[in-house]
Structure 1
Amino acid sequence: MTPRGTHEAVHDERNASVEIYINGEFFPRDEAKISVFDSGYLVGDGVWEGIRLHDGHFAFLDRHLDRLFSNAKAIDLDIGMSRSGVTEALESVVARNNMTTGVHLRLMVTRGNKKTPSQHPWSVVGGANVVIIAEHKQADPEVARAGVRLHTSTVRRPGPDVLDQKLNCHSKLHEVIALIQAVKAGADEALMLDPHGMVATCNATNFFIVRSGEVWTSTGEYCLNGITRGLVIELARAAEIPVFERPFSLTDVYSADEAFVTGTFGGLTPVTEVDGRTIGVAGDIPVMNRLSGLYHEAVAAIG
């Protein structure tokens, strides 16, 4: 079976002609380039956000900007733009490409170009590099219908003393290796454990299970503080659905009634299988369906 992850998108021919934003200028897709001396390319030194455009509005933009600027401050990276400046840049990109809805934007900020290949952050010449790639991008509905299969990777999510997983940074090699393991094992995406052997997250999405009507997700100590993850927790609480951020093991996962993952691009996606174990009963995902409905209502209410 061909792997079909949560970032699988419907092909859109319009993307061939989109223009890419690089430091205030626009370039055709096949001409958009960054220097080989860029900090992100050399050492993975940068932060980024994935943002959706829905009916002319950026979904949950304040939350994304909060995380972007918080992460940049944490790694002592000067974006060189204010929040309003970043917002204006995003608006200029969708205006330039005549985009109104069904769009995914990747906003990337690196420390900038270095005078020589080096880890040292003070070897940069000039300011940060800011790149925005906007694409007409809709999640493949077949993935949402059929769900995804997960395989537990041997690659663990490290603690904050190694690489704080709350940083949405360019250093993603551990997640890539985990995904490679999962795909080679016949799954779609990887489930990753924390240093204590408890379930942490997936390689590119946040993970939830449902047991006896209760929604469980990890403590958040070893996963990205996902925007959709946070919204699902808030929506569950507002709807009086019991939701807990707690440690739990693979034993709890294998015997769960439902499982699903969350992300900006795919929203909520059911998990049908983990490590060859079927999760719950096929098609019987009432809690996830309710939360997915609440999430779509929240997106539709933006404006």
Structure 2
Amino acid sequence: MPEPVVVDAHHHFWDPAAAEYPWMTDDLAAIRRRFGPEDLRPLLAQCGIDRTVLVQTRSSLEETREFLLVASRTEFVAGVVGWVDLTDARVAATLRDLRTARGGGRLVGVRHQVHDEPDPGWLLRADVRRGLEAVGDAGLAYDLLVRTRELPAALRTVRDFPEMRLVIDHIAKPPIRTGEVHAWEEAMAPFSELGNVFCKLSGMVTEADWETWRPDDLVPYVRRVVGWFGEDRLMFGSDWPVCLVAGSYARVVHALLDALGDVSSASRAKIMGANAVRFYGLRDAGPR
């Protein structure tokens, strides 16, 4: 049998010398430099990662076009989750233009920094819903970047778009640093009943204490998410290079494997790659 494909379903590239990143505050000074394919390639080889999904970092069509070009010439980038203005009445035309541009075949999804919007119900706005419908009509997935505050609107969105593929990034960023679980758990549990929504086991180490976290700190959250979503609706993401403020790429990978515990090898293969291939419809995503 062929070896199962391993996919990092969530990472970024950026260059602060060439663009503005409003979220890159002083506490993130350690990662305020360029990160590109040449930086990630050896880390993937070290950890046995075959393919990746490159995810947007700012509200910029220019970045989306750049990422598609990067994907077209980077052997390990199997898909791009880009940004489009969902509130724009021409969003369907924008998506068509992106799909026909160089690298456009690698566009697999769309994301917006919903948790940075002042309105916790932003996803429920009529213009946003029209944009989400265009994303679904284009056959693309949608990444939900939300915290506990925005989960009620995300839940309604998932219910209202039952034919659309959606995924919750970073397990909705629970407050791992404090160990609090109840509000997040109450808001996340209802997603277990909705088969069209997946969840990324990503972005957890930066919600923990950057200096003192251990894999055991992730376990209460990972175990709950595994219980809600099961082996078929979870996928691994490193959130590199954001994760570097709390730990190396390899440490993030190993921490997740530790937190998953004694899941079967078949379940682990799904979470670490096969589910991402299926969810995003990744092409040419076999083992290297």
Structure 3
Amino acid sequence: MKTFTLPGTDMTVPNVVLGLMRIQEMSDDAVRTLVHTAREAGITFLDHADVYGSDSHGCERRFAQAMKLSASERERYVIQTKAGIVKDGPYFDFSYEHIVESVNGSLEALDTDYLDILLLHRPDALVEPEEVARAFDDLSAAGKVRAFGVSNQTPRQLDLLRKYVTQPIVANQLQLSITHAPMIAQGVAANMQGLDQSVVRDDGIVDYCRLHDITVQAWSPFQAGFFDGPFLGSPRHPELNAVIDRLSDKYGVPAEAIAVAWITRHPARMQVVLGTTTPERVAAAALGSDLPLTRPEWYELFRAAGYTVP
């Protein structure tokens, strides 16, 4: 498993993350098997959110009940959670009160004294960055949160936060897969009139994150689009799967590893957030952590996914 020091922190982290948004109905044994399988593969970074589960902090609570981590065991994991989405509506809330209340709820649910990373979960159009800064300062001073980041935010939204927040913004969690890669594809086909791919939708978020030492965390790495099913093995993507299958045979790894490797091959040093609850798929995906796809192979996958290389 490839690891690196997360910029803006002293944490050594893997480039593959285990997302735990679907574990609330799983048994203790199933949760433990999933997490232990990930750990055996080198995945020690766990991703939560206060809204994951059928009730508030549901998946966080299920994790703590199943794992019952001792203090020494807790230190072996990087635990990240998110705040800001209110299911009642839904709407978004980056107020001081909501952020602090959510963190306190997550600490209780996870049965831990601190969070390694807190992300703001999707942008709040009514954000007052001074309130976010005050919340971050108080949570940091109290030792409740070690580092801070965001999810699904644009460069200008980040600039607004960074004007007031004193801590580094260490991560931006964004949807990315071979078939859902507009934030990469646009730059490849920049300045091409009449091509939808060339339309700027995110103001160059990947380059922005690289320039400002913000780690991109890629969620839904196997989703074809916005929660419309996986591309792996899908008859909707025959050309892409043919290339994936050939590369799987070449490298002796499952298809999941190729899909992960397409993301980890990018020089931005991204993290890949897995959402599967199947231990075998976690182990398979982890094999893509440091798989050395060549530049021609990376671009072949990109073209096979339907993107234009001028």
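No value in this document is a laboratory result; all are computed from the given coordinates. These figures come from a predicted structure and were not determined experimentally. Cβ atoms are built from the backbone, for glycine too; each structure is taken alone.
Any idea which of 1, 2, 3 comes out highest on distance in nm of label points 7 Å out along Cα→Cβ at positions 244 and 260? Can you show the working numbers first?
Details: 1: 2.0; 2: 2.5; 3: 1.4.
By distance in nm of label points 7 Å out along Cα→Cβ at positions 244 and 260, the leading structure of 1, 2, 3 is 2.
21, 12, 10 is what came out when semi-axes √(5λ) of the Cα gyration tensor in Å, for residues 204-267 alone was calculated for one structure; which of 1, 2, 3 is it? Please list the in-between numbers first.
Numbers: 1: 17, 14, 11; 2: 21, 12, 10; 3: 25, 16, 9.
Clearly, the read-out refers to 2.
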